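Several structures are given next for inspection.
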Structure P
Amino acid sequence: MDTVRVKFLLGGFCEDPTGYEWLMIVLGRMAKDFQENPVLDMQYEFQNDIHWKLFDDQPYPFWVMEAIGSWSVIKPQNTQFQDDL
């Protein structure tokens, strides 16, 4: 198995200075969904590993954050010559 890391960029618009809280809510919902349904497309298994970063320079009134998650992936197998074995 291999591990792949996927980067999500989350963004939103809020004129309130607590707009970052909406991003945290979205991130929490994503993490909960990944934990409740860890297998995606019967190929990728979520490793319960999300790291996030809220950028220091926010383009107010837009809010942006980065989240990175890890999934296990089964390595592709070359089946072309398996019948010959």
Structure Q
Amino acid sequence: MSSPSVLTLHGAHDLSTSVATHAAMLEASAAGSLRLDLSGVESADVSFVQLVLALRAGLEARGDTLECLTSPAVVEAFSRCGADLPAN
């Protein structure tokens, strides 16, 4: 079994960055399971939370997994939305 691909994101993630973030997530997850390093994310909004949740659902639907390394800003964004973080 191969190691998951890794995508590292940093900075601010909101509606204005969602198209680029979505494209990066799709490209990184094309080969299978993904490790998402969000430790450098400084702020995030509900659009970012939705992208991560959709990514997890898509990966799980095809039998792959999503692992996340989070930052306090990501934890806060998921908490504000009442959403569960993907497993670390």
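Coordinate-derived values only; no laboratory data. Since the model is a prediction, treat every value here as computed from it, not as a measurement. Cβ atoms are built from the backbone, for glycine too; each structure is taken alone.
For which of the structures P, Q does the calculation of relative contact order in percent (Cα under 8 Å, 6 or more apart) return 44? Label of the source structure: P. Could you tell me which structure in P, Q was used to calculate helix-only ellipticity at 222 nm (-39500 (n - 2.57) for each DSSP H run of 4 or more, over all residues; to 500) as -13500? Of the structures listed, the value fits Q.
Could you figure out which one of P, Q the value 79 for volume of the Cα convex hull per residue in Å³ was computed from? Structure Q accounts for this read-out.
Taking distance in nm of label points 7 Å out along Cα→Cβ at positions 34 and 66 as the criterion, which structure among P, Q has the greatest value? The structure with the largest value is P.
When FRET efficiency 1/(1 + (r/R0)^6) of positions 26 and 74 (r between Cβ atoms, R0 = 25 Å, to 0.05) is calculated for each of structures P, Q, structure Q comes out greatest.
Look at distance in nm of label points 7 Å out along Cα→Cβ at positions 2 and 58 for each of P, Q: the largest one is in P.
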